1. Figure out for me which of the structures I, II the number 0.75 belongs to, where FRET efficiency 1/(1 + (r/R0)^6) of positions 7 and 23 (r between Cβ atoms, R0 = 30 Å, to 0.05) was derived from the coordinates.
2. So if we calculate distance in nm of label points 7 Å out along Cα→Cβ at positions 15 and 31 for every structure here (I, II), which label has the highest result?
3. Could you tell me which structure in I, II was used to calculate helix-only ellipticity at 222 nm (-39500 (n - 2.57) for each DSSP H run of 4 or more, over all residues; to 500) as -31000?
Structure I
Amino acid sequence: MKTASKELKKLRLMAESSLSKTAELQIVLAQIEANLSRAETQKVIDKTKVK
C-alpha cells in the first residue's frame, strides 16, 4: 500500500509540473486524491477491526 500511495503521489506531482492545469487534469487529480483517501480509510478500518 505504501509503495502504491507513494507512486501515485509522485505521478501527481509530475503531472502538475509537466501539464497545464486544464479542467481534465483537475478531474484526474481529484480522482487520484479520492483513491488515495479511500485506500487510507480502508487501511484504518482494517486496523480497527483487528483490535
Structure II
Amino acid sequence: MIWQLCIQYSNGTEKVLRSYTNRDSALQGVDALYANGYPLHVAYVVRHVQVA
C-alpha cells in the first residue's frame, strides 16, 4: 500500500508532500510537522492511494 502525506488548504485544495509505503511512517511525518504548532489555515492529512 502507498500512503501520501498531503497538505490541505482552507480553500479545499490539496498538495502531496511525500509518499510512504508504511502508514505509521506517514503518521510520524504528520506528528513531526505538528510538533512546531498547529496552523490555523492548513491541515496535514494522510491518504491511502489506490494503485490500479
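Every number in this text was worked out from the coordinates using simple rules, so none of it is lab data. Bear in mind the structure is a predicted one, so any value in this text is a computation, not a measurement. Cβ atoms are built from the backbone, for glycine too; each structure is taken alone.
1. Among I, II, the structure yielding 0.75 for FRET efficiency 1/(1 + (r/R0)^6) of positions 7 and 23 (r between Cβ atoms, R0 = 30 Å, to 0.05) is I.
2. II
3. The correct label is I.
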